[in-house]
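Have a look at these structures, which come just after this line.
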Structure 1
Amino acid sequence: MAKILIVEDDPHTSALLAKLLGTKGYRTRIEANGAAALLAAHEDLPDMIIMDLRMPILDGEEAIHALRQNARTENIPVLVLSAHDDDRTVANALIAGAHAYLVKPPDWQELFSVVERLLTLRARE
């Protein structure tokens, strides 16, 4: 089954995401900041990444940009999951290289639908 890297600095949110994705058979790895996410993505090459934006050390937008600059990680689909829903934040995340953007708390069925869509994109590459 697909590997999903969860990048979220709130332990309750990341644990809930991992648990829910696990019920669908996905394997997950959790990292709490963008810098750790870059290392994990390079080591594990996940099938997709769910990324928060506002995190310590390296924020999500910077991490997405760095993923896109590395040949090893440039094609990993990224779903941003953030509490920020203003147009500028969404646009900046998409410009940085995110494939999709959902606002916290997400509708879980919508989250699963986007995850499946992004994994299908990944499988086609």
Structure 2
Amino acid sequence: MKIINFSHPLTKNQVEQIEQLTQQVVVEVVEVKTQFDHLQSFPQQIEILINSVNLSATDWQITPLLINLPSLNIITALLLANLHGRMGYFPSILRLRPIEGIGIPQFEVAEILNLQAIRELARKTR
């Protein structure tokens, strides 16, 4: 599995937690610097951002991917729309949470969210 990280760098501990939760080996973590210019078009910047990952059209469709989303909600929405178009489905995403009771802010893996499965479940309520 490959992790495409559009957020803060992941720690070795977090990668190990991901492997335990998914029962898959992480073969690569692709760190993608996600800084946008608020004076430029966001859809154009999303296209440039995703192209910087250097996956082929086929790779987007067949490679097991886990996405760590950026924090800014509008970038996340645009990113998910673009990824769905490239992949043909919504990706699984990573959710981190703060570790309670420690003095220095640290985060652990809370869960892996399969967005496509969540979408399919929601369709049943139509």
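The table that follows gives values for the structure above.
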item: Read-out FRET efficiency 1/(1 + (r/R0)^6) of positions 13 and 77 (r between Cβ atoms, R0 = 25 Å, to 0.05), computed value 0.30, structure in 1, 2; result: 2
item: FRET efficiency 1/(1 + (r/R0)^6) of positions 21 and 93 (r between Cβ atoms, R0 = 25 Å, to 0.05) - highest-scoring structure of 1, 2; result: 2
item: Structure with the greatest value (metric distance in nm of label points 7 Å out along Cα→Cβ at positions 5 and 37, set 1, 2); result: 2
item: Winner on relative contact order in percent (Cα under 8 Å, 6 or more apart) once structures 1, 2 are ranked, highest first; result: 2
item: Given -12000 for helix-only ellipticity at 222 nm (-39500 (n - 2.57) for each DSSP H run of 4 or more, over all residues; to 500), calculated: source structure among 1, 2; result: 2
item: log10 I(q)/I(0) by the Debye sum over Cα atoms at q = 0.14, 0.19, 0.20 Å⁻¹ derived as -0.66, -1.15, -1.25 - corresponding label from 1, 2; result: 2
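Throughout, read-outs are computed from the coordinates displayed, never taken from laboratory work. Remember, predicted model here, so these are calculated numbers, not experimental data. Cβ atoms are built from the backbone, for glycine too; each structure is taken alone.
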